[in-house]
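Some structures to go through are shown next.
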Structure I
Amino acid sequence: MRIAGTNIPDNKRADISLSYIYGVGESLARKILTELNIMAEKKIQDFTVKELGALREAVTKFKIEGDLRREVSSNIKRLKDIKSYRGSRHLKKLPVRGQRTKTNTRTTRGNIRVTMGSGRRKLEKT
């Protein structure tokens with residue numbers, strides 16, 4: 001089944017399946033299902049045609065998928081353009097929200113640690 005241009009797994013619970021849509025987490029999925037009076041444990045394959053239509057309508061009321069991605073990218077672009085601290089962190093591909101960088105985010109920074117020896121040089125055999 002497709003909702004908002006995303007394939008939804010049929011054999012999973014409804015609240016878990018809806019979380020496959022970008023911008024819909026488990027809490028929003030549960031909120032949508034309670035508004036429609038649908039059990040969260042019900043699988044998508046067991047939905048009726050009427051329930052599927054109502055679900056599509058309810059999901060389209062929220063900002064999801066392409067619109068949300070565009071908004072997030074424009075927010076990041078705005079931070080970069082005004083040269084804010086957070087924008088400069090985005091530019092450098094470093095953590096934005098105050099995380100430490102000495103021991104974490106090595107792969108993001110391209111600083112993958114190579115195991116070093118003890119520092120002693122090995123004796124060469126002649």
Structure II
Amino acid sequence: MMSTQPAPENLFDAIGKLLKPERREYFYQRMLYFRHLRPEDEMLRIAEAMGFLALVIGEAPQEMAREREQLAEILTRFMESLQAAYQVSVQYHQQLEERLSKLPAEIAEGINARGDCGKA
């Protein structure tokens with residue numbers, strides 16, 4: 001179902017706000033024509049579609065900047081998490097190396113303890 005609300009004024013005003021002040025008067029003069037058209041007029045629909053496109057294009061840089069900031073925040077948290085996991089892994093590796101370096105002495109001690117028990 002078609003909307004019969006006269007939305008072009010709001011749309012055209014939103015576009016006008018995006019324009020540099022010296023271009024607004026010319027824009028509004030041109031858009032006056034569309035304010036008198038019926039809501040179902042094809043020219044009005046085309047102008048509205050182009051207007052929506054202009055709004056989307058005008059908002060895209062800010063939206064991209066917001067997305068970039070969110071992505072940077074996510075990547076920062078990921079890098080912090082990765083660094084923490086790396087540190088835990090390094091600590092585990094050091095503990096394992098220490099344990100492995102002591103193992104031959106513990107094995108020898110275990111063998112000697114069993115051997116001494118058997119002689120007594």
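Throughout, read-outs are computed from the coordinates displayed, never taken from laboratory work. Quick caveat: nothing in here was measured; it's all calculated off a predicted structure. Cβ atoms are built from the backbone, for glycine too; each structure is taken alone.
Name the one structure among I, II that semi-axes √(5λ) of the Cα gyration tensor in Å of 80, 16, 7 was derived from.
Label of the source structure: II.
Tell me which structure, out of I, II, gives -31500 once helix-only ellipticity at 222 nm (-39500 (n - 2.57) for each DSSP H run of 4 or more, over all residues; to 500) is calculated.
Derived from the structure labelled II.
Using FRET efficiency 1/(1 + (r/R0)^6) of positions 68 and 92 (r between Cβ atoms, R0 = 30 Å, to 0.05), single out the structure from I, II with the greatest value.
I
5.8 is what came out when distance in nm of label points 7 Å out along Cα→Cβ at positions 44 and 84 was calculated for one structure; which of I, II is it?
Source structure: II.
When relative contact order in percent (Cα under 8 Å, 6 or more apart) is calculated for each of the structures I, II, which structure yields the highest value?
II
Compare percent of Cα pairs over 12 Å apart, for residues 52-99 alone across structures I, II and report the one with the greatest value.
Looking at the calculated values, the largest one is II.
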